[in-house]
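FYI, it's all coordinate maths here, none of it is from the lab. Bear in mind the structure is a predicted one, so any value in this text is a computation, not a measurement. Cβ atoms are built from the backbone, for glycine too; each structure is taken alone.
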Structure I
Amino acid sequence: MNSNPEQPIGIFDSGIGGLTVANAIHHFMPQERLIYFGDTAHLPYGDKSADAIRYYCLRISKFLLEQNCKMIVIACNSASSAAYDMLLDFFEGKALFVNVVDPLVNAVIKKDYRNVGVIATKATINSSIYRNKIKTLNQKVKVNQLATPLLAPMIEEGFYSGNISKSVIENYLSHSDLDNIDSLLLACTHYPLIKNEINEYYKGKVDILDSTDVVKDEVYRILSEENLLAKKRQGEDSFYVSDFTNSFEQTAKNFYGEELKLEAMHIW
């Protein structure tokens with residue numbers, strides 16, 4: 001395992017949605033150097049088989065370890081659901097891994113919610129990973145799940161903060177499966193970009209949580225415990241994608257909130 005605190009943190013996602021998590025880590029721990037990999041050649045993972053997702057995650061993690069990353073953050077709910085345990089076993093002793101599921105689950109338990117809604121891709125909902133993990137920690141919590149497959153591609157294409165996104169969001173959130181919830185987990189790293197619209201729908205009556213709220217704290221906690229917090233940034237952040245188009249770069253800016261330069265990296 002890389003025990004040099006000055007080495008980078010690796011972050012990967014099925015595309016560029018995980019840049020929301022990367023940006024949260026960047027601002028919370030500016031001394032840390034980041035290497036991001038977006039698997040744009042295979043997006044979205046939400047409609048892929050678990051075996052396919054695991055294969056992609058293995059190859060990406062190997063690439064990030066080749067860049068001497070001290071930690072790998074799986075900034076994708078579909079990948080976290082399908083591949084996290086497998087990656088822990090396969091790379092045992094070689095890397096620290098953080099997923100985006102467990103920090104949200106722990107937040108639910110800590111805040112003592114009783115009627116939780118979860119919206120995510122089909123892959124994440126079909127895995128029932130949020131329901132199972134929450135129920136394991138507290139049987140009394142009711143977990144209401146709803147697959148929202150149109151949201152991620154809608155956001156990728158830049159359709160948010162407008163009439164189109166408002167209509168799609170309202171259609172999903174008005175579903176009976178989400179009746180009477182006290183909290184809603186945005187279980188896809190794309191969804192922070194529509195958090196304001198979701199808050200407007202609920203008019204402040206439902207607590208909205210997403211990965212950017214909690215994953216940065218988990219990354220900090222683990223690196224601190226392992227004495228791996230960087231003292232000074234060593235070099236610039238790097239942003240790689242497995243398939244490059246100009247539109248990806250423009251969309252990436254929306255997700256990251258800052259200008260960045262994507263570089264094509266064909267690892268397959």
Structure II
Amino acid sequence: MTRPLEDKHAIVTGASSGLGRHFALTLAKAGAKVAVAARRTDRLMELVDEIAALDGHALPVSLDVTDPASVSAAIETAETELGPLHILVNNAGVTQAKMALDIGEEDWDSVVGTNLRGSWRVAQKTARHMQRLGHGGSIINIASILSFGVTRQLSTYAISKAAVVQMTKALAVELSRDNIRVNAIAPGYIETDFNRDFFATDRGKEMVSKIPQKRLGQPSELDGALLLLAGDGSAYMTGSVITIDGGHTLPLVG
């Protein structure tokens with residue numbers, strides 16, 4: 001089996017469930033040693049065992065992206081236990097469904113503090129690590145189709161993810177001199193354990209019907225973009241955003 005990321009070390013945030021968990025598995029299958037990071041460390045042990053069963057190697061790391069000390073400790077632990085970090089998948093995020101006028105200060109701080117400030121904090125700390133060791137690397141931020149458009153009750157999420165795209169571009173410009181590439185993946189509606197029941201409802205089915213491909217995406221359909229950005233095939237890519245949404249964001253679709 002081809003393992004294009006053999007000898008690479010990665011860290012994936014928000015790896016205890018959902019897409020983060022899938023991203024970690026995908027990188028491990030491709031040969032990378034992966035630091036799987038999240039607040040829920042009990043869930044991480046299940047992932048570590050699953051990766052070990054695939055002849056891979058994973059390191060569980062406790063990480064709260066809203067806590068600067070936790071971020072510093074996580075990066076240091078990953079470096080000590082795995083070695084130089086070549087890949088960051090900046091995935092940790094939260095959402096909250098409320099109308100804009102019902103959003104309080106704590107709501108705003110939770111979503112923007114995690115999705116934007118937390119992502120910035122992890123990217124900055126990892127980039128400093130890559131710069132110090134001089135080996136370059138790839139930072140992959142997880143954005144969203146709500147980086148480009150909006151929907152009701154998800155204003156703070158959309159705002160935070162739009163900012164993640166601008167963060168990606170800003171970091172790409174400044175870090176290119178250190179051979180650090182910064183790109184993003186913007187998924188559309190991807191089926192996970194968290195949203196499967198909702199998309200089976202009438203409202204969920206109505207939303208899916210508006211996607212040109214008339215279906216939800218599967219986590220595996222993000223693998224191509226992830227492995228491209230993580231590997232040498234994207235050596236001349238930085239500041240790019242890859243949208244994977246079944247055509248959802250296409251304008252004026254008939």
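Numbers at a glance
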| read-out | value |
| --- | --- |
| Which of I, II yields 17.6, 54 [Rg and Dmax of the Cα atoms in Å, calculated] | II |
| Relative contact order in percent (Cα under 8 Å, 6 or more apart) - highest-scoring structure of I, II | I |
| Entry that produces 0.80 once FRET efficiency 1/(1 + (r/R0)^6) of positions 120 and 216 (r between Cβ atoms, R0 = 25 Å, to 0.05) is calculated, selected from I, II | I |
| Test item: mean count of other Cβ atoms within 10 Å over residues 104-111 calculated as 17.8, pick one of I, II | I |
| Winner on FRET efficiency 1/(1 + (r/R0)^6) of positions 136 and 200 (r between Cβ atoms, R0 = 41 Å, to 0.05) once structures I, II are ranked, highest first | I |
| Structure responsible for 27.0, with mean count of other Cβ atoms within 10 Å over residues 16-23 calculated and labels I, II on offer | I |
